Structure 1
Amino acid sequence: MVGDERYLITYYKYDYRVQPNQTAPVYEYIVEKSTGKAKIHVYGQDMTGSKVDLGEKEVYEYVTVVMPVKAAVLDDKLTIRLWFTSNRSDAFLYPWDVLWMSYISPYSQSKEFVGMKFEYKDSSFLLTNPVPFQSGLFPYFEGNQDAFSDISEDLGYLYLGWAATLNFGIWYEWESYNLLVPQKGTWSDDLGHSWEWSTEPDGTVEYFGVVFKLVNFAWKYTGTAEGISMSGKGKVSPYLPLLVEGDGHYSYKDPKTGDSLIIYAYLKLEDLRLEKVD
């Protein structure tokens, strides 16, 4: 909601940077995400391994396009398509989630997941899941399942920094606050866990002809017992579920060596497309 108007986000574009540890390079990518309804052909396999054609189905499609600026291995456009029977916000917010790989299992019986397609250079891999439309069948695979093993390092970095920066409780905590007034807070317990945070309104930004109010934020978290510390700063809008700009550090101990490792991530929302809901 912005004022009295309600919008759906159908596309966004991020400048995204991640440094997986303090001695590694800073890798940079342009991540574009779009969503909408689509029609795809769904196949399955029977007990004998024979292909079964279930015809064309309407699905919710989530398309991620990753363009490398400075990557570990990735040197061309990567396109990831995910298909579901219903709207899945988690599929739209993450550029790439390692948990999605569980859908590739031939024993997956998800009734919402319809399929995925990876495209990179001249390689592609397609999976369709017949379970939402017909029971008793197994997922159908087409293409090279190992085509993306060469770029798994970049896929890991795409997930690593995003999760370290965004997948944390403070964003949910702020949902109960009026961020349009300056405020700050602290919290601690007897187990070595502590928070510090502050917010302050700071201007506006315009996307797709719609003006959004902005708020500067800063926060810190320490978990002494776990050897974890986090910090971040940037800009958010109370009217957007996406971070407008931010960078953060996530420090933890390597379970193998005991050394302290620091993940750095930076995000900047470069573009946004909206669809007005009547």
Structure 2
Amino acid sequence: MMTLRKSTHAWTHAALTGALLLPGAVLANETHVYGIAQFGSAASGLCEADSHSVHTKSAAEFADYFHSLRSAGLWSDVRVLNNTSARTNLWKDAALVPAAQAEDTLANAGVDDADVLFIHTHGGHNKAHNRSWLVMGSNVNGCNAITDLHMNLGNGKLNIAVVKACQSGDFEVWRAGGYDALAQGNGGFTVWNAFHGDSSCGNFVKRYVRHYVRNSKSTGVGENWIDQFYDRDLGKDNDDCPVSIVYGETKARRVRMFETGGWRDRQGTGSKSRSTFFGVAECDPSNGMKLPTQ
């Protein structure tokens, strides 16, 4: 059952990044959506995890809204890459891996070729190595897209990443600087919406995604994420803890983007010298620490 959340709390971290937002005039409007519902054996060319048909259904909800914007002349392009079309190399940056593997800027497919992306898949984190990973739909390039080893989202077009995957925004990984590198470069990457700890999954997620994407056209791209997906499970250490990590030069700019930025209002936050972790204080998920009160 959904419950009203407590006030969102913001924790600030000084990162060692220096990205500058590109002028608004050069920003395009392209969305990439990745729904990974089919998993299985390596012999089948798949990655091992539980298959969840809702992963592609929620992806369709996200894509459908942007198709409606495109039909209204308010968006330029929408690409859907489901299941085996979602490969690890589409997340890999040439600054981190050999050039032959780096396809993050691949036209109409790579994560840095979009301005907004959505992915629904399985995920995990490793506190000792300060990283999270997302499980892909094909094992051709390896099964896991790993935040610190593969991703530099700040040197392409990407502005906003919406990640429906367990443990994709772990508080302890963030606090140790594990997500700092996501915003490196000279692009405009600003928002990583994710989950601290595990997140529940079912057909209800389609409704959550539908409400979230429709309500965030011009405002609340971070705040709406937390409002829509937070769920408190009393006494079971099993809360759903959506979080929003926002990169920018000042607290005021980061808060403004979190509260009033949207798909068509991707606000400049200046150099990515710091980040703020927005979440619900004392949210207590499986496979993640209880979030602090301050």
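We did not get these values from a lab; they are worked out from the coordinates using the rules stated. Note that the structure is predicted; figures quoted are calculated from it, not measured. Cβ atoms are built from the backbone, for glycine too; each structure is taken alone.
If mean count of other Cβ atoms within 10 Å over residues 136-143 is computed to be 20.8, which of 1, 2 is the source? Please list the in-between numbers first.
Working: 1: 16.5; 2: 20.8.
Among 1, 2, the structure yielding 20.8 for mean count of other Cβ atoms within 10 Å over residues 136-143 is 2.
Hey, log10 I(q)/I(0) by the Debye sum over Cα atoms at q = 0.20, 0.21 Å⁻¹, for residues 48-111 alone derived from one of 1, 2 reads -1.00, -1.06; which structure? Could you put the intermediate results ahead of the total?
Values: 1: -1.00, -1.06; 2: -0.90, -0.93.
The structure behind it is 1.
If distance in nm of label points 7 Å out along Cα→Cβ at positions 200 and 224 is computed to be 2.3, which of 1, 2 is the source? Don't skip to the end; give the middle numbers.
Details: 1: 2.9; 2: 2.3.
The read-out was computed on structure 2.
A value of 2.4 was computed for distance in nm of label points 7 Å out along Cα→Cβ at positions 72 and 88; which of 1, 2 is the source structure? Each step should come with its number before you reach the end.
Details: 1: 2.4; 2: 4.0.
The value was obtained from structure 1.
State the single structure among 1, 2 that was used to calculate Cα Rg over 2.2 N^0.38 Å, giving 0.90.
Only one of 1, 2 returns 0.90 for Cα Rg over 2.2 N^0.38 Å, namely 2.
On distance in nm of label points 7 Å out along Cα→Cβ at positions 32 and 216, which of the structures labelled 1, 2 is highest? Walk me through the numbers before you get to the answer.
Working: 1: 3.3; 2: 1.7.
Largest calculated value belongs to 1.
Name the one structure among 1, 2 that helix-only ellipticity at 222 nm (-39500 (n - 2.57) for each DSSP H run of 4 or more, over all residues; to 500) of -5500 was derived from.
Numbers: 1: -2500; 2: -5500.
Value -5500 for helix-only ellipticity at 222 nm (-39500 (n - 2.57) for each DSSP H run of 4 or more, over all residues; to 500) corresponds to 2 out of 1, 2.
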